[in-house]
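K.L.:
The structures come next, written out as structure tokens.
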Structure P
Amino acid sequence: MEQYGVSSGTKAYMLQFYPQIKRKIIDSWKRLFRHHENIKQGNLEDVRSVQVGLW
């Protein structure tokens, strides 16, 4: 984001001027939840590491 002169991910997401950065942000969310269904079902075999975010 520095090379585009964007000071924060929030600004890149909220403004319509940075569609490429916004797409990268949205695509990154898939990685946040990639183990969600396995964990809910108690299947931890393929789950190596998990990070938690609270809002």
Structure Q
Amino acid sequence: METSHLTALRNKHAGLDARLSDEARRPFPDSTVVARLKKEKLQLKQEIAGLQ
């Protein structure tokens, strides 16, 4: 059974993915923003994997 914490982490991960896509579509993506979002997304992915 999936916990609400795990659901929240997955939702946050999906939100970061959307923000990364939005940033990548900009004419001049900010590489520092992209790097920060990727780092946050990876940390969430690792936390999710640890809870499964």
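K.L.:
Using the calculated result 1.9 for distance in nm of label points 7 Å out along Cα→Cβ at positions 3 and 43, pick out the matching structure from P, Q.
P.N.:
Considering all the candidates, the number was obtained from Q.
K.L.:
Another one. Between P, Q, which one scores greatest on Kirkwood radius over Cα pairs in Å?
P.N.:
Comparing P, Q by Kirkwood radius over Cα pairs in Å, the maximum is at P.
K.L.:
Between P, Q, which one scores greatest on FRET efficiency 1/(1 + (r/R0)^6) of positions 19 and 35 (r between Cβ atoms, R0 = 25 Å, to 0.05)?
P.N.:
Between P, Q, the highest calculated value is found for Q.
K.L.:
Which one of P, Q has helix-only ellipticity at 222 nm (-39500 (n - 2.57) for each DSSP H run of 4 or more, over all residues; to 500), as calculated from the coordinates, equal to -29000?
P.N.:
This value belongs to structure Q.
K.L.:
Something else about it: Suppose distance in nm of label points 7 Å out along Cα→Cβ at positions 11 and 27 works out to 3.6; of P, Q, which structure was it derived from?
P.N.:
This figure was derived from Q.
Each reported figure results from applying straightforward, stated rules to the coordinates on display, with no laboratory input. On a predicted model such as this, the values are computed, not experimentally measured, just so you know. Cβ atoms are built from the backbone, for glycine too; each structure is taken alone.
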